[in-house]
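Before anything else, here is the set of structures, which you'll find just below.
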Structure P
Amino acid sequence: MTKVLGIIGGSGLYNIDGIKNLQWIAVESTFGEPSDELLVGEIDGLKIVFLPRHGRGHTHSPTTINYRANIDAMKRAGVTDLVSISACGSFREELAPKDFVLVDQFIDRTFARKKSFFDDGLVAHVSVAHPICGELSDIVAEAGTSLPMKIHRGGTYLAMEGPQFSTLAESHMYRSWGCDVIGMTNMPEAKLAREAEICYVTVAMVTDYDSWHPDHGEVDVNAIRETLGANSENARALVKSIASTLKDSEGRHPCVQGCDRALEYALITDGNVEPNLKAKLSAIAGRVLNL
């Protein structure tokens, strides 16, 4: 099975030694404009596709990102395995700034975003009980073992709407819920990746302790920027290692978690689907719509 690695994250991730045949390509989506063009290249013979989540120059806020177009564009580019790299705040003393967290669960508190590819005319209910692909998470964890960074396995990511940071009361409440990190961008991204039948994993880079920590106070954007700069070198090394590890796994069986077959029994609508709607969903659901 040919693998294509997709990376959604910041522009600093693309300056990786060893990437060949780099080129920016425009991919049209039937769900509107993606955040940016896609940067396509190869690492160790594996096709890799980068997408700046906020656009080059960071022009899209967490709320205004067109998550559906981003995932649709990645699917059209052939991405099979998608690694989302994003900054987050920490709710746990042991999850310190500059640490990386491979989360495995989400609580979605966003409210102003399109969260499904399936609107009027075709209804689908996809399970997101386990929103992170366990196999891909194993690959990312293995890729990080030889790198000089601390990677924590497991954790719950609280997705907030933003763009403002949490109040102190909210920060304490989320901690009481058992959340481990907080961010603004991985929902509905993870849900949409599942609908698109793409294996998906989140690498959350800790930049701060949110506002709950008595010794760190409120979130400071300048401090976050400094930590992000320190994290970027580790993130680039991790991406390169993930590509090599994923390349070695090519030819494996279909995803044991069923990420690549998530729509198998999800479509509820009976009867014929309008041709225009089929065309709109050609990349996302073409497999089950017999396109």
Structure Q
Amino acid sequence: MAVLDIQNITHTYAAGSPFEQHAIRDVSLKTVSGELLGIIGHTGSGKSTLIQHLNGLLRPTEGKILLDGQDIWEKPKNIRAVRFRVGMVFQYPEYQLFEDTIYKDIAFGPRNMGLDDAEIDRRVRRAAADVGLDEALLEKSPFDLSGGEKRRAAIAGVLAMEPEILILDEPTAGLDPRGREQILSLIRDYRARRGTTVLLVSHSMEDIARLADRVLVMREGEVAMLDTVERVFARAEELEQMGLTVPAVTKILLLLRQQGVDIATDVYTVEQAIERLLPLLGGERAC
């Protein structure tokens, strides 16, 4: 059984008015337990609207969202419990830090879950370790932290609820290269340790290529592609026609192919490019 089973959901803004607009239309998707699903699409493609349905922030106009086989809207009064199970990290989550210490901010979610102090403390310290925050920072004000540390602290606040599914909306937006790499590493390592199902929304095709098992491509509110990373990036020309920027290494191979070089373009990492190019150059892959 899929952890999340999204069945033909449509969301219509201003339904029945002259301003009626379908933000997403007839979207279906099943997530596999423990997978990392990358979600990409041009601005306005429906990515953010889609993910806000997955923990009940938005209710579909049509269709169903099943969590472990249960319709999350079957009992609307229980939607709060769904939000503990499906954790959401929004863009620039550090802007939501509001307590006077990092410890209290990370503890906010577990405290709302009604946990006792000992369990809250365990979760706060475990989440801080998961994102690489030194315990010495927990008693500091958010204003005393660097931008990258604030971002990690905000993510820790979601991890402390120990969600079964973790959704991250552009988690590296606005960070410098070092901060970006730290966030990507913590996502990869956290998923490997916990086996959590992760949905990652990103404009960076390189990030998706490095981390994802499958990729969902949204276009004008509908599913344009849903497949493994390899099969999606093999359609690089279609992705570019949608206005999406494919990984730089893929673009190089596309240019080589356009110039007559007989080479496959289903490549999205430097290592893969080396494997494809060395035989053409008369070399062998170094051991």
Working back from 21 (relative contact order in percent (Cα under 8 Å, 6 or more apart), computed), options P, Q, answer is structure Q
Value 2.4 of distance in nm of label points 7 Å out along Cα→Cβ at positions 25 and 273 was derived from the coordinates of, among P, Q, structure P
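Given 2.9 as the derived value for distance in nm of label points 7 Å out along Cα→Cβ at positions 57 and 89, which of the supplied structures P, Q does it correspond to? Could the numbers behind the result be given before it?
Details: P: 2.9; Q: 1.4.
Comparing all candidates, it corresponds to P.
Determine which structure produced the value 4.6 for distance in nm of label points 7 Å out along Cα→Cβ at positions 121 and 233, calculated from the coordinates; the candidates are P, Q. Don't skip to the end; give the middle numbers.
Working: P: 5.1; Q: 4.6.
Attributed to the structure labelled Q.
Can you spot which of P, Q the value -11000 was calculated from, given it is helix-only ellipticity at 222 nm (-39500 (n - 2.57) for each DSSP H run of 4 or more, over all residues; to 500)? Kindly include the intermediate steps, with their values, before the conclusion.
Working: P: -7500; Q: -11000.
Going through each structure in turn, the value belongs to Q.
Assuming 127 is volume of the Cα convex hull per residue in Å³ as calculated from a single structure, say which of P, Q it is. If you can, show how the numbers build up before the last one.
Details: P: 127; Q: 161.
Of the options listed, only P reproduces it.
Using Cα extents along the principal axes in Å, for residues 169-256 alone as the calculated read-out, with 35, 26, 22 as its value, let me know the right label among P, Q. Can you show the working numbers first?
Numbers: P: 50, 29, 18; Q: 35, 26, 22.
Source structure for this number: Q.
Every number here is computed from the coordinates shown, using simple stated rules; none is lab data. Worth saying up front: this structure is predicted, and the values here are computed from it rather than measured. Cβ atoms are built from the backbone, for glycine too; each structure is taken alone.
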